Every structure is written in C-alpha cells, then in structure tokens.
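These notes open a run of structures that come right after.
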Structure 1
C-alpha cells in the first residue's frame, strides 16, 4: 500500500471512509478481495508470497463477533537502506489486528506506517526511527510512504478529493456514488515527490514493473452498514477486475 486517505468521524453520514492504492511489483502473486476462511472474519486481498495483506476489515466470527469492526492498512516508510529482505513481512501486522485486535511487535519490521481502527478510535503506529503512536483526530487524513506528520503531495491530493466527496450529498453506496473516489485514485498526474524526478509521485503509479496493483474503497455508514470495493489492474494500467463485499461493520 503506497497511498491512502482516511476520513474518521469527519461526516455524520459516513463515520469511516478509506480510499487507497496498493503499489507493488506486478510479479508478486496476489489473491483479490474475498471473505477469508473461518475463523478469521477477515475481508481483504491476500499476499500469496507471505500470507498477509495490505488492507482489510475484520468482522469477527462466532464468539468473536463482539469484537467486530476493525480496520487496518500498512504502508512502507521510505528510509535509506531499507527494505531488507530478511525481515518479517509487514502484512502480518494487518492480519494480526484484524483477526485478534493484536498489535504485533514492529521493532524487527522494515520501516512502516500501520493504521488501525476499531469502534474505540483510530491511530497510526510507526516504527521508524522509533516506535510512535499518533491518535487520529476527527477529520480527513492522508498517509503514504513518508512520516504521517509530513504528508506527501499525493496523500494530500487524495485527502482533498475524499473531503470533496464527503461534502456532496449521497443516497447510498452504489457504483455511481463511489466512482468519484475511484477517479481520484486513478489520477496519474505527476506531483511533487520526496526526491527529484520521482516516477512514483502520482497517486496512481503506471509502471510495468512496480506500480498500482489495485484501488480500494471502504465506506461505512452511520448505521454500521458498509461496503468494500477493490479494483485490480494489469501492468499496463488496464482494469482487470472488480470485487465488492457489502457487510455490517459492527457485526
């Protein structure tokens, strides 16, 4: 996951909205958004190499339904000398939170930002240069591959687009309601990056080797009903499929 915008308690009708692009090597095997097997209660895509995920919802199952309503996403932090391939996959941080509400030890992970949410609140946890937690105030926030406190231009642009969407009246969570959010995620316009001539500065990274693999929209209404939609892309940027799951955020 390389860029996301999160609206947390920013709108009475939509207490939680997340829009995000996952950027990854196109040859890394991946399964699309689905309901994972019991007893995890996870809705997410899956990294078939390491077994984790980059973004998902945890709904709980059986006795765990009282803990339903978790969300997590992870972005790598761009730090010189990283990532180091011998370190544990950061996708396990997401699945641990979604399935158990557990924050794993991040000290041995490559640098990353981890956003976690449940009915008690939302926060960003970073492990570089030292472990730090930042609670999210109500509002719209951007997150990318830099520190949460110093958002990149692409995350600011995506957050602005989400704020604009929240300011317009909507009647449901149909395809037409979400399409402006997917349009914002599809923006390939170059933006100021963290370095000169950064080819990954756009919200949507069109690159045949390492680029945007999927766009995801999660929208939760005030009554707890929500929808998660994932749109997948080929190395040339063409859309290859879409999966959507409607569910109750609070079980």
Structure 2
C-alpha cells in the first residue's frame, strides 16, 4: 500500500482537507485520471455529503482510491491535512466498498475486532458494538455468522463497522448498488445521520435519485476530469456543462 510512515518531525493532525493536486493515472496508454485537482473538506467547502457522479469509466472509483491512499498516482500528489497519506492517520478515514469485506466471525465479532484494533477498551467496545448494530438494524443478528447475512445486511454491517470507528471522513463506493430496497433505505439513513453528526462523506453512486436525496454538493467527472463541482440543488436544476446535462437526461455520453 502507498501509505507512508511519518518522519519524527511530522505530527499527524486531522485528515481534512483531502487534497489531490494534478493527479494522473495511466493504464495501457490511456489516461484514466487526467490532471485532476481538488480539495475535499477544506475551509469554505460544503459540509455534509459530497457525491461523485459520472458515466461508467469516468474515473470515480479511481479517484476515491487515490484520495484514500489505497492507490498511488502516476503523477501528482495526495495529502491528508497537509501531510502525505500515513499510517498514523489511516484510522481517521473509513472506506466501504461496493462488495463488503467481512471477517469469518459473527456479526458482533466483526465490530469488536475493528474496535479492538483501534485500541478501544473491552468495556467501551462492547457498548460501541451494540450501539452500532442497533443503528444498522442488526442487533438481532449479533450472533449470526457475518458471511451468512443477506447481501444488504452485510453491507449495513460493513457501514456500521466503519462508522463505529468514528472516522473524520467516510468514503463510500456504490454502497447500495447490489442491495434490497429496505437495506438501501437503512444505509441512506445511516449515511445521513453520520453527516449530521459531523463526519465528512464522500460518496460515489450511479443512482441519481439517491444523489438527489443525499448530496450537499455534486462533483461531476467525465474522462478522468472534474468538469463540474457545485451545490446539489443547482447541479440538478441547472448543470453548467453540456456533458452534465446529457448525463442527467439519461442520454449516452461519449
């Protein structure tokens, strides 16, 4: 992984802003991220939920991985709170993938393990784990093997586990792409609640209805470029670019 250990002279503060400067990712001669610069959660930025939209292949998931320190750019740099992505700050950032990654343990044990890894005391982590399951609507599934939960329940558990660590930033890559409507509703409630409690949310979705329900602001990507960044209401009512207007109409965007 591209995480770096801090030098003794460097101190890890908050992770915000997440900043990418002149980011480039190339694969087989194609630029998938093309000289893209942005800052998330800096002074003056919209609070709440930043939703990344764009057609397939726009570079949305790649951008999440770059900002999260999971992928090193071919050019440009990413910083967290002014520092390089580093292990000391890693737990301040939560990441939930489209397909949940769960341990071969019970639902409750998945939460307890994550809390223990962060150094939470046994007494505190038991209370935190129970509260996280309650918020996810999974308290009755506490003793069930996590990998035997339904797809929607597994994703709710993955989100609950990430939120239980109280991240400063929560990164979500299509968290409801393959789940049932009831779980989608539960996940959206959890996301909205986390944002209201002060967690900065960065969400990729293909669901325009979901984007309209959740977004404080929209970042619109196409061909690896950030074409538009604006308040959600304005984006959906009056997009600035022809590409965004085409996307919102549901027309094919080349």
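Throughout, read-outs are computed from the coordinates displayed, never taken from laboratory work. Keep in mind that this is a model prediction, so the values were computed, not measured. Cβ atoms are built from the backbone, for glycine too; each structure is taken alone.
Out of 1, 2, which one gives -10000 for helix-only ellipticity at 222 nm (-39500 (n - 2.57) for each DSSP H run of 4 or more, over all residues; to 500) as computed from the coordinates? Label of the source structure: 2. Looking across 1, 2, the calculation of FRET efficiency 1/(1 + (r/R0)^6) of positions 37 and 109 (r between Cβ atoms, R0 = 41 Å, to 0.05) that yields 0.95 traces back to 1.
I have 1.1 for distance in nm of label points 7 Å out along Cα→Cβ at positions 189 and 213, calculated from one of the structures 1, 2. Which structure is it? It must be structure 2, since only it matches.
Can you tell which of 1, 2 yields 13.9, 40 when Rg and Dmax of the Cα atoms in Å, for residues 77-124 alone is derived from it? Derived from the structure labelled 2. Assign the value 3.0, calculated as distance in nm of label points 7 Å out along Cα→Cβ at positions 53 and 141, to the correct structure from 1, 2. The read-out was computed on structure 2. Work out the source of 118 here, i.e. which of 1, 2 gives that when volume of the Cα convex hull per residue in Å³ is computed. Of the options listed, only 1 reproduces it. Structures 1, 2 were shown, and relative contact order in percent (Cα under 8 Å, 6 or more apart) at 26 was computed from 2.
To test your reading of the models, identify which of 1, 2 gives 0.60 for FRET efficiency 1/(1 + (r/R0)^6) of positions 29 and 229 (r between Cβ atoms, R0 = 30 Å, to 0.05) when calculated. This value belongs to structure 2.
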